[in-house]
1. Of the structures P, Q, report the one carrying the highest value of relative contact order in percent (Cα under 8 Å, 6 or more apart).
2. Work out the source of 0.00 here, i.e. which of P, Q gives that when FRET efficiency 1/(1 + (r/R0)^6) of positions 133 and 245 (r between Cβ atoms, R0 = 25 Å, to 0.05) is computed.
3. Given structures P, Q, which gives the highest value for volume of the Cα convex hull per residue in Å³, for residues 205-252 alone?
4. Please state which of the structures P, Q yields 152 when volume of the Cα convex hull per residue in Å³, for residues 77-164 alone is computed from it.
5. If Cα extents along the principal axes in Å is calculated from each of P, Q, which structure is the one that comes out at 104, 33, 27?
6. Determine which structure produced the value -5000 for helix-only ellipticity at 222 nm (-39500 (n - 2.57) for each DSSP H run of 4 or more, over all residues; to 500), calculated from the coordinates; the candidates are P, Q.
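Computed from the coordinates by the stated procedures, all read-outs in this text should not be read as laboratory data. Note that this is a predicted model, so its numbers are computed, not measured. Cβ atoms are built from the backbone, for glycine too; each structure is taken alone.
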Structure P
Amino acid sequence: MKATTGPLPAGPGWIYEVKWDGMRVVAEVAPSGVHGWSANGRECTAAFPELGALPGALAPVAATLDGEMVALDDAGRPSFERLQHRMHVTSEADARRRAEDVRVAYVLFDLLRLNGHDLTDRPWSDRRRLLDQLADDLPLGTDVAHVYDDGPALLKVCEERGLEGVVAKRADSRYMPGRRTRAWIKVKVRRHDELVVGGWASGEGNRAGRLGALLVGYHPEPGDPTLRYAGRVGSGFTGAELDRMARRLARLSDEECPFIPRPPATHVRDAHWVVPQVVVEVAYSDWTSDGRLRHPVYMGQRNDVDPDAVVRP
């Protein structure tokens, strides 16, 4: 069952959970063993040998659990970038070696079957009550997600702590496998910051022959002329704004790359450099460890910000 993106709902009958930035995993647990499945039906048991502790901890209970596998960064926040070192592994031996450096946690938020009984047609509140009864028997590294009744307050905390967002759920919602439903609403936190445009990349497909993405960066500190590369911003534009920005950047064309160090070759093979004088506001989910924006979206040009004062937050 999948959530629909939308504004945060309020009112009686809604509960709220943190939206974990990880990999959705459904675990089929029996005393004889466990199988883990990704959202697209791929078996991922080998990638997460930590699942192997579930049968012994829950025995003699058999259960089908739904949750998110997450890897935490040094600040204790879920890091999808770190999780990628685990999620595509097919060798259990390789996964065990990687687990020493990248530890994961399995955060449970639903219970689909219990001792042979299908629970998907029962309301979320019933499924949650039964899941809570299993909580004390779960092994180390497997936890039940906390539930909150104040959605706006939770969303504010997620924004302050750099978490991905909130999922709102109807307490009376049935579980509909494979369906995307408005009984579950996901609300992502988006950070907003100013970046300096140092170039642009040619578009492809329906943007062929036009501006395709902005190449943006920031200064290490105010007044430092060095411009660090932060990534490509290609979504969020209307057709009219693409044309307006292309005309604006054409007047600033330059032969020299303004970024130090130069961006990766895969990012610059279709690049056109400009004098870094244009500042834009970008919404994004996070920064990668190598200083790139995750999921950047163009929000607009900022004429009220000095490009020399733009630094990484």
Structure Q
Amino acid sequence: MEVHQLRYFVAAAECANITRAADRCHVAQPSLSQQLRKLENYLGVKLFDRMGRGIAITDAGRALLPRARRILAEIRDTEANLRRETADFCGTLIVGAIPTMAPYLLPPALKKLRAASPDCEFSVREDLTENLVEALADNEIDCALLSTPLQEEFLDVQILAEEELLIAVPASHPAASRSKLSLSDLRGQPTVSLEEMHCLGRQIQGFCSARHLARRVVCRTTQLSTILELVSLGVGISMVPEMAAAADRAGHCRYLRLRPHKPMRQIAVAWRQGRTRPSAATRFVEIVAGNLRDGKHGLSNGQAKTN
């Protein structure tokens, strides 16, 4: 049984005439008649009595008619709802983000998406790069906010922005009133470091190693918020992303730029190749990219934050 056969059947039953039913369905009369016979053969019953120019519906046809109308109505509703949900970014969005980006990029973007698509359900997975890449490979998440490099061939990677890494010092630090530091200013300084399980921790270590900057690490931790608290208490200095500095409202740290060297990281979104991108995920990425362009996370604003 095929959907178009049910449409032809309903048209024939309502028109009580094959010619008018064919005109209504925009098909040739022989084609419509052939499909009605196929439907009768499939069901094993006679749906119409052919009577000269007209037709008369049988008991079997009368039994089928309300069911056929209901099936066609459900199909129309399914088509309409599918188009509406796609256009309105409905459904479920499952997005991943590394912990050094998630607290700063996700909330404002999801707030905007929620305002535009109140029926959309969000699920956030905050995890390390390796785990998010695996989740993308297994189609467990729609996309992920990560930092480069990302070498996996099954990923489509789009660079959204670049972010400068700043030197966080306590407000009481002798250099707190300055706007920038040099590498020589960092040598010998007690340092609070992000664990290298984070890609940001590895990026910072790579930057320092490439410039032969031996750090005196006095504490390692896995959370940026803990790092900033330790810096504010004078335990040591640290290198942190600009978005973390922009989000710091406590006022106990100062954030200085490193010159002439300028440590940077890229903010990227990764997709699984071959998957159709959900409209909600596409819109989410557009919002994140727009926020980054507008400097709403303190990126590329040309000034270090000096609380």
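1. Top value of relative contact order in percent (Cα under 8 Å, 6 or more apart), among P, Q, belongs to structure Q.
2. Traced to structure P.
3. Sorting by volume of the Cα convex hull per residue in Å³, for residues 205-252 alone in descending order puts P first.
4. P
5. Answer for the origin of the read-out: Q.
6. Checking each candidate, the match is P.
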